[in-house]
Structure formats: C-alpha cells, structure tokens
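Bear in mind these aren't lab numbers, they're just calculated from the coordinates by the rules spelled out. Just so it is clear, the model here is predicted, and its values are computed rather than measured. Cβ atoms are built from the backbone, for glycine too; each structure is taken alone.
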Structure I
Amino acid sequence: MAKDKIAYVCDNCGQESAKWIGRCPNCGQWNTFKQIRIAPDVGVSSAKTLVSHTFGAMKQNVPQALREVSSTEEIRVDMKDSELNRVLGGGLVVGSMVLIGGEPGIGKSTLTLQTLLSSDRRVLYVSGEESPQQIKMRALRISDTIPENIVILSETSIEKIFNSIKEVKPELLVIDSIQTVATETVASSAGSISQIRESAAALLQLAKSSDIPVILIGHINKEGSIAGPKVLEHIVDTVLQFEGDQHYMYRILRSIKNRFGSTSELGIYEMRQDGLRPVSNPSELLLTDTPGDLSGVAISSAIEGVRPFLVETQALVSSAAYGTPQRSATGFDQRRLNMLLAVLEKRVGFKLMQKDVFLNIAGGLRITDMAMDLSVIAAVLSSNVDTPIEAGWCMAGEVGLSGEVRPVNRIEQRIAEAEKLGFSNIIIPKNNAQGLKGRFKIATYSVAKVDEALRLLFG
C-alpha cells in the first residue's frame, strides 16, 4: 500500500510547499502553513472516477483546429430574477460553476433558495449546515407554495452527494456551503485547503461533463475574501460577492469574476421579512427625502456596470477635537478622499488641515465610479462653509490633481437618469458637453475646473 503524502499548504492563499516555511513566499503572511496528509489517489483522477461512476464513461477530449470549433452561443438558464440575471451576464450558463460568497447572515442561502423556488428546473439542494426542517421553515417564510422540483439533501460527503446525483438526476445543483463538504480521499478536516480544492475539482468535473450548472455558497474570512481561499476563485467560472451592512436593509450582489459576462455588474436587493426583493430602480431608494436646508449633501450621477443611478454623498466637516484630524470614509476609497481634500486645499484655497472630515455614501453602497469626485468635493465644501446646495442640482465628473474636471464615460445615460428623476440642473465636464445641446430638457453646465463648479453651486 502506498504511503500517504505529507504536504504543507498556506491557509491564506493556497500555496503548496514540500516543507514547513515560516513566511509564505506568495502572500507574505507569517505562520500560515498547515500540514496536510494526502492519500495517493487524490487529485483530478479521483474527481474523474467519481464522475464516471455517476454518469458512465467520460468522453475523451481530442485536439482540434480552432477554426473548426463550434462557436454557438452559450445556453443560459433564466433564474427568474432580473438582478441576478444581470449580474450573471444574462442568466446561468449551462455547465458553469458559480460561487456566491458573503458574510454570515448576509442572505446568501435566502437569495439562493428564493431563486430555486421560482425555478422550473429539477434542483438538488445539498446543505451541510442546516437540516431539511430548517430549510423548509425558510422556504415557507419566503413563499406560500413550495414546488415539487426541489429535492433537499443534508449531507457533507462528496461520495454520498454523487450517489444522490445519480438517483435524482438534477438539472441544477446547489452546495451550501463548500466549506462543509469533504471527500474521503483526503485525510484532513472539512474546510481545509486540500478538502476544498479536491471537492471543488470533483464538482467542476461534474459540471463540465454533464452540463449541470453548479452553485456553490462560500463564507468569507475576516479579511473579506472567500475562505478557502483563492483556490476556489481559480476553479469556478463566476464569483459573486454578496455584501452590505446587516443594519441596512439593502444588499449588493457584485460580480468579481465572470467568464461569461461583465465583471462590473451590480445587483441591488432589499431585505424583507419574506426574503430579498430585487430593486429595479435603486435611485429612488438611495435618494432620501432630506430637507433642502441641510448642508454637506451632494447628489452624484454614478454608473456601476451598465446601470446609472443617483447617489447621495454626505459629508461632515468639524473642528478636530484631538491633535490629529480624522479622515473617515464609508462606501468610498479613503485614499481618494485624502487626494480630493488635498486638491480642495491646494487648488481652491480652503484650509482643512485642522478639521475632521467624515464622508458617507447613503444606503450602505460602496461606489468605485470616478465620477463621484465632484460630488465629494461639493459635499465637503458645503459642510465646511455650512451652506446647503440648492435642490435640483446634481453632478458627475472626475477631479485631477491640478484641479481640472476630467471627462467621464456614458454621459448621456447619466444625464437621462437625472432628468428622469426630476432634477433641473446637472454639472458635467467640459469635454463631455460636445453634441449634447438641445438633446435634454435638464439644464447642463459644463466646467473645466473645480472652482468653476463650486462657483455655480455656491455663487
């Protein structure tokens, strides 16, 4: 009998080593290497063995010319959820493997279950964390009627899961969660790097050989990345991050990796007692009905993915209570805030050296659009001079280090969204103003520098 192989794997990034190392050469973390025992028959071969036992002999791949490869469009499954379909790139691709990650209690299982309840495909839902009774209680909370096409299995062994797949013959497989399942061919506990890698490899073989789409649910670690960690992201076709503050009612589904669509898509949900409701028009929810005489509030026309929406930027500037002024940003890049404050001080002449600056994007969103720069500067200045911005004004523009307002992409969509929501004035970069005259009812003001925009807002 062959001896088990001893290997050392980094718990943070999945780097392998033949011996123990104090510092990981890949991710730079200390004391992350863990000893694992690997049975001699692990790897892709064991995954192929499992799949062949389930579906019979696997088809052998042969070399073929690129021009002879069939280039038909991918077959997609409609998930009956407009937000999820958009983030996936138009639906779930047959034979793909999707990983949904997020913090505990954020709503990953709820989102998956409510999607399955509206699906007409035969589903095998494998839960390693909850009993069938718990899943039934959640399903009844989400929907009054439960369809007959959903089969529940409470199991953690990969081998037993594959036996159930052979019996049920599902058209969609859900694993909740990937950290709880384990294979008998690896001598380590569930959730370890080796177990996750081998289990995911077997499920990938299953998806590609049988055209059964597989949805994996994964937890994230304290650093905010998917536990397992990067091993999983390399294996799967699509990685979706479910994020949001548990104290807010809104949840954001963000695409991090997608082989079949855009990686900049964003889906917004509202958490309710009866599940998650897709939000088709997020602008109306993100704009609060605040009184018009409040300072430190500016509205920006932002774009995430293909969809424009208006975002409320809130700023508070106050005298520093301690020696070192605080700089805090929620939903916005901290380093970019520091850069914009330096531009405001150097190019516009407002001294914020001894002031605390707090910035918040309303609704718990995290925005990466550069067009937010202008509204951040406007909100900070509004709070600093305690002068509110008039109602009906919004803006979009990237700010450079010399104080210039740089052009942004898809300006027509931004203006149309502001016009649709009843705004009367919008500030845009000068380079974006060409060809827009007479196309919109909303009054457009083009600016080349930050101080021009501030003069329009504050006189």
Structure II
Amino acid sequence: MSAIQTVVYDFGTLSFLMLVAFFIRKHVKLFQDLYLPASLIAGFLGLLLGPQILGKVSPICLPVTSTIGSWAGVLTAVVFSVSFLGAKQKDFGEAALSTSVHAGIGHQLQVVVGLICAYIFITFFGYDFPLGFGLTPVFGFYGGHGTALSAGTLFQENGWEAGLDVANTMATAGLVCGVVFGVIMINIAARKGKTLYVRQPSQIPREVKIGYVEPEKRTSIGSGVTFNDVIDPFGFALCWCGLICTLGYMVRNLLIAIHPILSNIPWFACCLILSMIVGTLCRKTGFDRYIDRPSMQRISGFTMDFLVTSALATLNLETVATYFVPLAVTILCTLLANWIAYPYFGAKLFKRDAFERTVGAFGQGCGVLATGLMLVRIVDPQGESTAADAIAASSTIGYLWMIPYFTLGPVVSFTWSFGLQLGIAVALLIVFLIIGRLIFWQKRPAWETQEKHYDN
C-alpha cells in the first residue's frame, strides 16, 4: 500500500469512528448529560475495538494501524498553523487581563503540583521516569492534546519513550475532568446563587445536547472568499493552512542548519509562531480580507477532533498500566488543585461575571478553550457576560508562558535539578499572585455585588 493510500485508509478508519461516536452521543442520554465530545467517544471506541483490547480476544478487530498514531503529531501542526490566521485584534481590557492572570496562576500551580508528585514518586517509590513527568499535567490539562503531543514527542526524542503516552493520558483525563467537573461546579454554584444569568443550569437547546441541528436551525459555518469556478472557498482556506505548515517546516530546517541545538524547537511551535506573524502582517496590511476566520476555525475544529481520536485510539495501554499509580495520583492532585484554586482566585480577581468567567477558565484550564466556552454557554446561554470573550483573549495571551514550557520544558527536565525547576515554577506563580493582588483583587465576589439577570 502506497503512502497516500495508507493516509486515505487511516482517514476512513478515523471517519468511521467519528460517525459512530456521533450517533452514540445522539442517542445515549448519559453522554449527553456529560457533554462528552464525539472525538473522545470515538477515541475510546478505537481503543476498545482495536488490536489492543478486542484484538487480544478476537481474530477480527478494527484496523487501528500503527500509522494512525503518527497522525496526531502532524495534525497538531495543522491546528497551530491556523491559530491566528484571520483573527481580529482583540481588546485586551480589564476582563481579558484579569482572566489571563487567573489562567497564569492555574498554569503555574499545575506545574508545581506535577513536579512535587513526580519528585515524590521518583525519590520515595523508585519510579524510573524523568522529572519531566511532573510537567505532563500542565501539558495535558492546561495545554490539551495538541500541546501534550508536541511535548510528548520531545520527550521521546530525548529518550523517554513513554512520555508521549503519559502526556496523552493526562490530556484525555483533563478533557474528561473539565467537562464532568465543570458541570458539577455549575450545579453547585447555581444552588448557592452564584450564577448571574441563570437561576439553575440552563436548559440547553436539544440540538446542543444531542449534537444534531435540524435543517431549519442550521447556520453558515463560514463565508466564501472566492468563487467556486476559480477555486473552492474551503480549498482556498486550506491553502493558507498548508502554506503555514510548509513555511514552519522550512523555518525549522533553517534553525537546525544554524545550530543543531535548535532542533529541540518542534515543527508545531514554528507553525504557531508563523501563524502569529503572518496573521498579524495580514491584519496590518489589509491582506486578511483574503482569509475567512470562521473557515479557519472549522479547519482547527475538525482537525482537533481527528487529533484527539487518533491519539486516544492508539494510546499504549501497557504504558498506562506501568504508570497507573503515579498517573492516577497526579491526575487527582491536579484536579483537586484546579477545583480549589480556580473558584477561589476567580472570586478574588474578577470584577464582573466572576463565576461565569471562573467556570470558563476552569474548563479551559483542564483541556481546551472549546470546553471552557461550552461551560460558559450553560451559565450564560444568551451571551450577556464578559466570560466568553475574556477566556478567549486569555488563551491568546497564555501562549506567552505556554510556548517556553512545551518547547524547552521537556528538554531541560532531563538535566535541571528538581530544586531549580520547582524554584522557577514557584517564582512565576508568585509573580502572577502579586500582579493579581496589586491590580485586580476584589474584597467581595461579584455575585454578591452584582445584579442577577434572571427573574426571581
């Protein structure tokens, strides 16, 4: 089978899993109530029906090939390549900046918790893994599958083969925790009167729960920049994506030619930085009229769906079993830290819409921006709050401290001491805390001082 035939074959397998997952989500109430994305269901199906589980007891199983495992890394580059293409300049006002400080606290807290857990398991229980294990929570929870895959690849290249599977496991756990515990947080807050726009968790439209939109309610997913007889509009959007991916590859090769040490900068990071540069230049020159932002978001969206599915379907269960105890303990500690810190600092830092922004930040801090926006939609169904715009803006600002961690962190974790790594993490955490305390600190939480926007 040729390389292109393998790609098409793998694409068919992943597409089958996604279609089955969609109909499962559409008809299984438990998955609807948990708001589990189809990509997560598809990944678990691939794992269950593939050679690692069903293949062990049956001669017939789903052909989840080894090449599918390599999809995730390539798709990460695609996701990063469109991050800033067509994006409008954001208004980084008080809401965005305070939410960014809040996110920075969450980011550094995950690093601190992870490093401490790793040190304990290495020192007292004799586990043979690098201190980089302690960075996988922030790669998986705060960063999501894309960041986890890029960092995990660097772990592998530097000698820790299990690093990619560990990071993927953290990302999957983070996504599940963000959705499930985010919904739990909303229910508790609603009962305590902390929500400003709903008395109780909103009655989400049926199409949101089941994932299917009736014909009369369907909306456009993008705008055509070109005429079909010249070039297909969506194909034109894909060309921009392909351009950034290729430029990213060329830039990385150039950096390696300058000095071999620069090979530690992954392709994905080059794509992200180039997306930022090209997106900014296009916006400044007016060239962004040739880029349809909703189309870029759709490319990012379906690419992320396939990324999560491919990563989870090919997760090495032997690695998970080997590291089960440290994985389980570290996941629980990270979740507990997020559960305590995000609400506490949200109440102290947010001048408006404290809970709405808190639960959105919690969802984002456990995986992806989409999870945070989904949770915001539950507590703010009409989009009246500042929450959605604030966490979206903070996700952009958050690249400032996320990029150094997932590009350099996996490399230095093999040589830097525990004290040095923890010291830097704690120092940055203190910086965020000081900024929050000096600029954004509130004496009373917003839900005590602001008007409720629903009928009593």
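I have 2.6 for distance in nm of label points 7 Å out along Cα→Cβ at positions 200 and 264, calculated from one of the structures I, II. Which structure is it? Don't skip to the answer; put the middle values down first.
Details: I: 2.6; II: 5.5.
Source structure for this number: I.
For which of I, II does P(r) over Cα pairs in 10 Å bins from 0, in percent, calculated from the coordinates, equal 4, 20, 31, 29, 14, 3, 0?
Details: I: 4, 18, 24, 21, 17, 12, 5, 0, 0; II: 4, 20, 31, 29, 14, 3, 0.
Comparing all candidates, it corresponds to II.
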Tell me which of I, II gives 4.2 when you compute distance in nm of label points 7 Å out along Cα→Cβ at positions 160 and 352. II
Origin of the value -8000, where helix-only ellipticity at 222 nm (-39500 (n - 2.57) for each DSSP H run of 4 or more, over all residues; to 500) was derived from one of I, II: I
Who wins on relative contact order in percent (Cα under 8 Å, 6 or more apart) among I, II, i.e. which is largest? II
